[in-house]
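Asker: Multiple structures follow.
Values quoted throughout were computed directly from the atomic coordinates according to the rules given, and no laboratory measurement underlies them. Worth saying up front: this structure is predicted, and the values here are computed from it rather than measured. Cβ atoms are built from the backbone, for glycine too; each structure is taken alone.
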Structure P
C-alpha cells in the first residue's frame, strides 16, 4: 500500500509514470497538470486533436469537471472497463476542442488507491500512437526509456483497452468495443 500511495503522490506532484491500469499499462499524469498532459502528447506522438481518457476514483471526481451524473445511469457501467464520454465545458487542454471527455471508474483496488491520492489522471495506453500497447513495463521502457519519471510493474497484463461509450446525444452509442 505504501508503494501505491507513493505513486499517487508522485503523480499529484506533476510526475509522469507508466502504471498498470484495469485494462492495459497506461502512461499517466494528473489530469490537472497541463504541462505534464502536453508532455504525454509529445512522448506518445499522439494526435493533438484526440482527447485522452481520464480515470477517476469515485463519482464525486466528476464534479471537479463540472459534471453531474445520475448514479443510476453510471451504475450500469461502473466500476469496470467501460469509459464513458461525457460533455465538459472547461479543460480545453484535455478535451482538445471536442467539449467532451471519456471518463472511467476502474474496478481495481490498487488503481483506486493510487487515484485516491493522485486525483483524476489521464491514462492513455503506454505506447507510441499506432503501435501496440505495452503489456509489460519492459515493453513500455522500449517506447519511453528514461523520459518517464517512474514505472510500476504488475507483470504481464492480458486485458484489452476499455470499451468506450458516448452518452452525449441522450442515448448510448458504442464508440469502441
Structure Q
C-alpha cells in the first residue's frame, strides 16, 4: 500500500491595524484550529509576512524609543505571545527599517516576517530592498527567498497525435 505524503506551504500576508488586534486574534484562532492540517508533518511550512503595525525593541532600533509607548509595547507583547504560542520566529534581522515616515523622514519597523522553525533553515535571503520601493509609499519591500525542494514527478507517457496516420485511423468504415 502506498501512502501519499502531504506537503503544505502557507504564506499569510498580513495587514494588522494600528487600533486593534483582531487580525492577530483571527490568525491565531485559524492556526490553532487547523494546526494538524497546517503543521501536521515535517514537510509543512508557514510564513507570516506583512505590516503588523507593532513597535518593539525586539525588532525596532533602540533609537526609536519614542515609539515604545506603554500601549505600543502592550500590543507588541500580544503579538509576541501569539508567536510564542504558535512557534513562528522572526526572519528579518533586527534593526532593519521597513518604513520611512513621509513627513518626519524617520525610519521604523512596523513590517516583519516570521516563519516556523523548520522553515528557518530554508531561508536564503530576507532583507529590505530600498531600490524596489514604489513611488508615493512609505514602506520598503521585503525580499524573502526560500529554498524549498520540490519533489519532481516523472513525466507522463503521452501519445504523439501528430505522428498518427489519420487516414488509417477511422472510427466508422
Structure R
C-alpha cells in the first residue's frame, strides 16, 4: 500500500493556487505457474490480485477547502493463460485473460469505465542471428454492463467495451 502526497499547482480561470492530493494505491499480489510439457512448449497461468478496497476516496485540498471524490472500489482478480510453442527461429503465442469488475454501481464513473473484461491475443516472434521481429494482435471485449444507482444517477446507463490492438517491433542485439 502506498499513501501518496503530491504537491502541485491548480490553475483556475482567474487565479493560481497550491493544492495537495492524497490517494492510497492498492497492494498487489501476483502468482504464476509455468509448465513445459516438452522443451519446445510453455504453458503459463498467472493470477493477479489487487487490493482496491483501500481506494476509498481521493482528496484534493486547497486553501479554499477540500474536494473529496468517493471511490469505494472492491478488490478483484485478473486470470491469465498463455501457450507458447517454439520452432526453428520462431515463437508463436496465444493468450487469454479475464478481469473482474472493481467498481460498484454506486461509485461508477465513466472516466474509469470498469467492467468485466475478456482479452485474447495471438502473435509471433521471428529470430535470425542478432535480429528479432514480433507481431501481435489483441482483441478485447467487455459485455454490456448496466449501471443503475450511480451517484446522482449521473452515470446510469449501458456500457460496452471493444478493442483491437496490433503491435509490431523489430530489434537487433549487439
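Asker: From which structure (P, Q, R) was mean count of other Cβ atoms within 10 Å over residues 101-108 calculated, if the value obtained is 11.6? The partial results should precede the final answer.
Answerer: Details: P: 21.5; Q: 11.6; R: 18.6.
It must be structure Q, since only it matches.
Asker: So, one more: Match the computed value 18.4, 61 of Rg and Dmax of the Cα atoms in Å, for residues 77-164 alone to one of the structures P, Q, R, and report its label.
Answerer: It traces back to R.
Asker: Upon calculation of relative contact order in percent (Cα under 8 Å, 6 or more apart) from the atomic coordinates, which of the structures P, Q, R produces 14? Mind showing how you got there, number by number?
Answerer: Working: P: 33; Q: 18; R: 14.
It must be structure R, since only it matches.
Asker: Where does the value 0.25 come from, among P, Q, R, when FRET efficiency 1/(1 + (r/R0)^6) of positions 61 and 141 (r between Cβ atoms, R0 = 25 Å, to 0.05) is the thing being computed?
Answerer: Working through the options, I get structure P.
Asker: Right, here's the next one. Kindly point out which one of P, Q, R the value 16.1 was derived from, the read-out being Kirkwood radius over Cα pairs in Å.
Answerer: Only structure P yields this read-out.
Asker: Name the one structure among P, Q, R that P(r) over Cα pairs in 10 Å bins from 0, in percent, for residues 45-124 alone of 18, 50, 26, 6, 0 was derived from. Can you show the working numbers first?
Answerer: Details: P: 18, 53, 27, 2; Q: 18, 50, 26, 6, 0; R: 15, 32, 24, 16, 9, 3, 1.
Matching structure: Q.
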